[in-house]
Each structure stands twice: as structure tokens, then as C-alpha cells.
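Nothing in this text is a laboratory measurement; each read-out follows from the coordinates by a stated rule. Since the structure is predicted, the reported quantities are computational estimates derived from the model, not experimental observations. Cβ atoms are built from the backbone, for glycine too; each structure is taken alone.
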Structure P
């Protein structure tokens, strides 16, 4: 099975896609600036982006964003089915709903009928914190699985199959088990992620464990690394998980040392300063950032480009060969000039 959100194929053998969620309300924002930021996220590897669609004030900016975004846009709906209908009317490529909090089955059916008429995909999103009543005594993963199957039956009875399911928990074990249980009974595309995963470092650890586990089992067609942090870091983490698993080949691979007492070059500040710029390049290369001359030349041999240094002098390597020596203040531009001229 597969779903189609705009021009993005989810499932059916398509590459696993990376998602993030816009980090603020659309109220009062310049939609053109939002579109520009989406383009920057796309350059980092983001394939689809979700927005909270809260009330009627969101209609105008969301319509503009949906019409101009370089990637599909998703409207996140809770409680009010009329907002789902409005978001679809505004051009959403996909909406996310929990039929359990929409209020009535007939309201969900209206949303599904509108989605079908407008070529809009639907994600059935169930979180462990908002489970339906009536299934007490079952484990959280089982409740999520059974609820999802019930809603999928509804959708099927209405002739709608452009659907993705997400079963998320802040508990990694519950997230993994729910994904496994759902996949054991249906091949509907799954959006996977650990919800409320925490600050960037904590989230990266939890998400890598949960997403890496299920992705390595062939489960998961679209992912989000949920962070109490920047959208850009969510995307970077998601892309790196896929690259580490061999599920995404293209892109810049950064190798950098952790720094020790021998460091003669501030790799931490340098890597932090250039990371997003580097990862936004449409290049399939490895870049090494090393802090001293112990491992620097050795790492340079295995990288397309490498930077190491001694105090205020920086040494730039290309495929293991010293390309030039520059000052520390000129190192960033020297590196990007070399990459650009490759």
C-alpha cells in the first residue's frame, strides 16, 4: 500500500521521507517568510512539513503556504472537524486527525469525503496520551493498534485508502511495539516517531533507538524526530538516522572529532558554525573536521575534504592531499570555495 501527499509517495517501496512540524502559530506571520524557511528545511533534507491548523485565522496564510511550498504541507487538526474541512479547502496535501477526538463518526466521514474529492491524504494519528475509552485492560500498544484498525475499517467502508497511520508514545518500548503490532496485520504506511521525546540530545538518543529499531525491521515509511528544539535539528537528526541505516545515500557526511587536551583547533565552534550550511549542499561528499595533527591527516585521507589546524593556521585537504593553508578566520570560506569548485 502507499499514500500520496501532493507529489510525495509514502510507502509502496518509495524512499522513507523525513518530516518536521512548524514551530509556531501562523497567526501574524508573513507566509512568504514561512515558505522561505520551508525551502531551507528542504535543502537540509525535509520532505514534508506539518502545521497546526487551529482556527479560521489560519486559512489565509495556510493557503498561501500550500500554494507556494516546495514540499507537501500537512494540516494538524484536533477536535473541530470543520477546521479539517477548511484546511482541505485551503489546499492541504495531507491532514492529520484523530477520529477519536473529532466527536462523531459522521464528522469523520465528512472529512474523508472532502479529502477524497480534493486528492488530500489523511494521517490517522494516535498518541498514547489521547487513547479512546472502552478498551481498558489492554496494553497501550494493543489499544493503539485496535483503534487504528477500527478507523481504517471506517475509511475502507467509505472507499478511501489514501491513508497513513501513526501510533506514537513518549515511551520508546510502546512506540516500537505498537508499530510492530500494526505491521503484523496491515501494510498501511506508517509515520513513526517518539512523541514528546525531549531536548535535542535526549530526543536524538530516544528517537535513534526507536526509529532505528523499527526501520531496520522494514517498518516505517515516514519519520519525525520530535525535539524540544529547532526544526532544522529535527530534520538533520532524521536524515542522519536514515543515512546511518543506509536508507538515504545522498548528502554531506560530516566526520568531526570530540576534542581533547591535544586540540589545537576549536572543532566544536567551527562545526557548529558551518553545520547547517554544509548539510544544505546538494553534494554527496564526506567532510572531516579534526582538532589536531594526530588524527587530522589520517581522517583527511578518507574524506573528500578535511580541515584541521594548529592555533591560528588551518590546513585544508582535498582527498588526502594538502590543498592550502589559511588563517582561522578564512577557513570557512576556503572550505566552501573548494567544495564549490570541485
Structure Q
């Protein structure tokens, strides 16, 4: 129904318009008495085999909503009702910013992919805090942090620290985003010296708090093996709790969409099916290199239930979807959970993953 009827109709409108309609619709529906119960009955699945304990948090299932959908923490409750085990809000920046000029989000249906150059458009951290102030403790929420575009790289650490301090009591874990290709010079922060400068202030602040908030690093799929090794060194030496692999890619090789169309779209990060193998490779490599000692959130190219299962088997403790959710519709999370449950029944094994935090 979704793929045959609803998606073709939705795809007649621009991606940003559809996204806004979806957000508003979800918020309106949840004002209807009993709506959340109905949504949970239709789209959620609970079972002990789906539960995961990762970096000290108990997740009802390992399928999360990746950053980028709920930038301003507007619909995290609604996404919980659609079956997600956790939601990552953001990317949040200290000050509000409009992002890059439109159009900046494009579909590649032949490739089951998206290209975006949103540029961290969001309403700023004060707005995110306002929206999170009444959050329920059973909604696990991550905060994806990024610097303002106008902030020079040499001052980026101050932006990340401000965000960390402001959101500390409102989210369950943090993701440091220095790998988005849509913010000028941001990826230059993916070197050891810059990362250590950013992380030093965060870890120092965390030491003085009563509650421990895990910190993860989101890395680019375009890193070389040597650069990935550097990220692993930072993970093991700095006090980080895990890695999110991976962000969107600037590569365009192997696409089915005509090259002229891709070229006309221009710059931006590519997500979806073309990223499947690269994300799997990165997760498998990091897991083997670290001997499974650190949690990995696998994201990028999870377009089918089998992709989700493969990511978990490659070493991911948790997974996230976004583009796959857009192309597959609201039952996608439940289908993934059903497939994980089936595999668990056929291949019983411990479902608890613990970090060294």
C-alpha cells in the first residue's frame, strides 16, 4: 500500500514540503485521544529478544531514528509510537540558523537514495531544550551536536561545549558530528588534534556531573582506512564511548540515476542504498579492530530488513534508519524488529551489549 499508492503521491511534492507535512500530521494525530495507543498497536513490537543494553542504557529495540529527521526535537514522542527504540535529535547548533539555500534535498528513486545539503538548519539549542523539557524517561533520546556554520573551526570546541552543557540533563547520549559534508570545512575537524580539543572540554564537564552521558563520534564513510584507524585511536584514548558509522557520502560512483541529473543536483551528502556496502564495511572493520570493546551505531544504507540484520551481525550494537524509512514507510521499523526476532529464535545468543563506560 505505501510503496504502490502512498509513496508515489508523496513523491509528487518536494521532499522538504513532505517532511514538514509529516511532522505536522504526526503532532496533530497525537492530540487525538487514543491515537498513540493505535499507532503503537500498528507499528510497534515488544519482545525480550529485541532489547539491548548499550552504554548503560536499556533500549526496547535496537532500531533508532537517525539524526536529521527530528532536528528540533518536535516529534520524538511520535516516533516512539511508530516503533523506534530511540530517537536522535538534531543536528542541533548553539544558535538558530536557516541552513543552505533551497532546493537542498533531492530524491534519487532509481537508486533508492537521497542527496541533501541542508547545512544544519535548526532552531538552535534553546528551542531544543524547550521541546525536551517534558520528555518521558522511557523515550531514549540522543543529541547530535554541530557547530554553527559561522563559527570558525578554531573556535568549534566552544560551540560543542555550549551544546553539551545545555542539553546534558535532557538527552541520554551525545553524538559529536564533525563529518557532515554540507557545512563548510566541518570535516576538517576529523583529525586527532581538533577532536581531542573538542572532546577535552566535554569530558571534563561530564566528570563533574552526577549522571554519566555517553559520548559518541559520528564519522564519514569517505575516510581512508588510515583515517578510520585515527578515529579508532581517538575512541580508545580520549574517553569516548562509541562510534556512529557512518554519515552521508560525497561519492557518486555506481549510481543508476543518469549522470546529467546527478550533476544538475550538485553538492550534498548521498544517503540510502548506494551507502549500504560501505557502511557495513566500516562497521565490520571498526568492530574487528576494537575487538568489540566499544558500541557501534550502524547507520547508512539500511533499506531492507536483511540490511538491518547484516549490520547487527557486522558488529553494530544498535542501528539507525532515515532514508530507508522514507522509502519503505512507517511499518519499516516493525518489519525490521520482526526479522531480528525471527533470527534470534533461530540463533539464540546474548542480546546485551555493554560499553566500557
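With semi-axes √(5λ) of the Cα gyration tensor in Å, for residues 254-325 alone coming out at 27, 12, 10, pick the structure among P, Q it was computed from.
Values: P: 18, 15, 10; Q: 27, 12, 10.
Comparing all candidates, it corresponds to Q.
Match the computed value 22.2 of mean count of other Cβ atoms within 10 Å over residues 310-317 to one of the structures P, Q, and report its label.
Numbers: P: 16.9; Q: 22.2.
Corresponding structure: Q.
If relative contact order in percent (Cα under 8 Å, 6 or more apart) is calculated from each of P, Q, which structure is the one that comes out at 19? Write out the running numbers ahead of the final one.
On the way: P: 13; Q: 19.
So the calculation was done on Q.
Out of P, Q, which one gives 2.9 for distance in nm of label points 7 Å out along Cα→Cβ at positions 70 and 222 as computed from the coordinates? Could you put the intermediate results ahead of the total?
Values: P: 1.9; Q: 2.9.
Label of the originating structure: Q.
Looking at structures P, Q, which one was distance in nm of label points 7 Å out along Cα→Cβ at positions 118 and 302 calculated from, given that it came out as 1.7? Present the calculation step by step, with values, prior to reporting the outcome.
On the way: P: 5.1; Q: 1.7.
Attributed to the structure labelled Q.
Consider the structures P, Q: one of them gives 0.10 for FRET efficiency 1/(1 + (r/R0)^6) of positions 102 and 206 (r between Cβ atoms, R0 = 25 Å, to 0.05) as calculated from the coordinates. Say which.
Q
If Cα extents along the principal axes in Å is computed to be 69, 43, 31, which of P, Q is the source? Spell out each step's value before the answer.
Numbers: P: 69, 43, 31; Q: 51, 49, 40.
The read-out was computed on structure P.
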